[in-house]
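Participant: Input: structures, listed below.
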Structure P
Amino acid sequence: MSHLVAPSLLAADFGNLQQDIEMVNSSKADWFHVDVMDGVFVPNLSIGTPVIKAIKKIARKPLDVHLMMVDPGRYISHFKNLGADILTVHYEACTHLHRTVQQIREQGMKAGVSLNPHTPVSLLEEILPDLDLVLIMSVNPGFGGQSFIPGSLEKIRKLDDLKKKHWLRFDIEVDGGVTLENAKSLVEAGVTVLVAGNTIFASDDPIATIQKLKELS
């Protein structure tokens, strides 16, 4: 199974953030997953501009930035300047989704679209050829440490079916409640990028946990 692992910095120790970033740098992880919440689209605030700038100075792997915010199109160049390599916006937050995706790609970033748990994957069918990544939220966005919503597995399978039907190559990313116990079934369903927060950062040996998520033996 060939898949990527993206540790979610939302679960990192912000009192020792540099230490956690260096840990990810030295691990088998592929990306850093960075959640940006505005307190409007989701009921929480998270990583802001100064923190992302600091992360970029230390990180030696791509920044996978997930915008959980209203009107994300206004800030595309801002996040490009901060160092985002992949920029993901929410289907539910974009009135003109195609335009937003085009703007992300014009800035030289990979373009992703995320779906909340209640949003069916069929709504993305027309725009899938323009995407580099689709992020399936397997919890309700806004807070870390939530349990995986079981129906997300079938949703991933439906998205993978659409990907194969249209001969497309976008990544399928999943975020929320990813554990060592369910990771293998997620990859078998079609996931190519596993985002894990508490599973990694709350473990006794985060580097070993990342390796297990990569190997899934």
Structure Q
Amino acid sequence: MPRTPTSLIAAKTLVHALALAPAAWLAWQFWQVWQTGGDALGADPIAEIEHRTGLWALRLLLLTLALTPLRQLTGQPLLVRFRRMLGLYAFFYASLHLAAYLVLDLRGYWTQIFEEIVKRPYITVGFAAWLLLVPLAITSTQGWMRRLKRNWGRLHKLIYAIGVLAVLHFWWLVKSDVREPALYAAILLALLGWRGWKWLSARRTTAARSARQPAAPR
């Protein structure tokens, strides 16, 4: 079995620490508010917890999408080794976001979630994004990659739709000042646009090669 380079282990350890840092800091602030009744989380702690967990889920999702263009631009194939890790952390924060809404906002009245999904479009698209993340998280292992083969890649293309739903969820949630969700929408558009351009370039290259090939003798 080939040994994992020490530098890669160190890099992954650093990424783990950075990805967990927002959750750890939020947990510490929540503990402080719980114990002392302070204002570490502002005037509306529940809204702040929901906002931060949702924001980090979106940021990590976009960072996951950014790794392939970064690899192509820099020629560093090792960047792809972090894609699964960041995708799972995006699911982790999205799950925290949903849990905060169910436990802290709805206060255990979870049956209301179905009424909220129907009544509020931003919850509809947000919940749909989380549901689509579930099979991606489950099938993120090497074992599932071997079982699904080509279908694994097709399934994980759902991340594009998830990105659109997540940005739309944020946009509709904000309602008035849309500058921040517009920034994330622009980043997503750039990432998807890059993939579209690469796909078209590959199609044109394939078509050009086919046109240069001599016709088969009859």
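Each reported figure results from applying straightforward, stated rules to the coordinates on display, with no laboratory input. Bear in mind the structure is a predicted one, so any value in this text is a computation, not a measurement. Cβ atoms are built from the backbone, for glycine too; each structure is taken alone.
Participant: If you rank structures P, Q by mean count of other Cβ atoms within 10 Å over residues 7-14, which sits at the top with the largest value?
Facilitator: Structure P gives the largest value of mean count of other Cβ atoms within 10 Å over residues 7-14 among P, Q.
Participant: Of the structures labelled P, Q, one was used to calculate percent of Cα pairs over 21 Å apart, for residues 95-158 alone, giving 39. Name it.
Facilitator: Q
Participant: In terms of relative contact order in percent (Cα under 8 Å, 6 or more apart), which of structures P, Q is highest?
Facilitator: Largest calculated value belongs to P.
Participant: A value of 0.9 was derived for distance in nm of label points 7 Å out along Cα→Cβ at positions 135 and 151; which structure in P, Q was it taken from?
Facilitator: Clearly, the read-out refers to Q.
Participant: Which of the displayed structures (P, Q) returns the greatest value of mean projected area of the Cα convex hull in nm² on calculation?
Facilitator: Top value of mean projected area of the Cα convex hull in nm², among P, Q, belongs to structure Q.
Participant: Kindly point out which one of P, Q the value -9500 was derived from, the read-out being helix-only ellipticity at 222 nm (-39500 (n - 2.57) for each DSSP H run of 4 or more, over all residues; to 500).
Facilitator: The read-out comes from structure P.
Participant: Tell me which structure, out of P, Q, gives 0.45 once FRET efficiency 1/(1 + (r/R0)^6) of positions 111 and 207 (r between Cβ atoms, R0 = 30 Å, to 0.05) is calculated.
Facilitator: P
Participant: Who wins on mean count of other Cβ atoms within 10 Å over residues 47-54 among P, Q, i.e. which is largest?
Facilitator: Between P, Q, the highest calculated value is found for Q.
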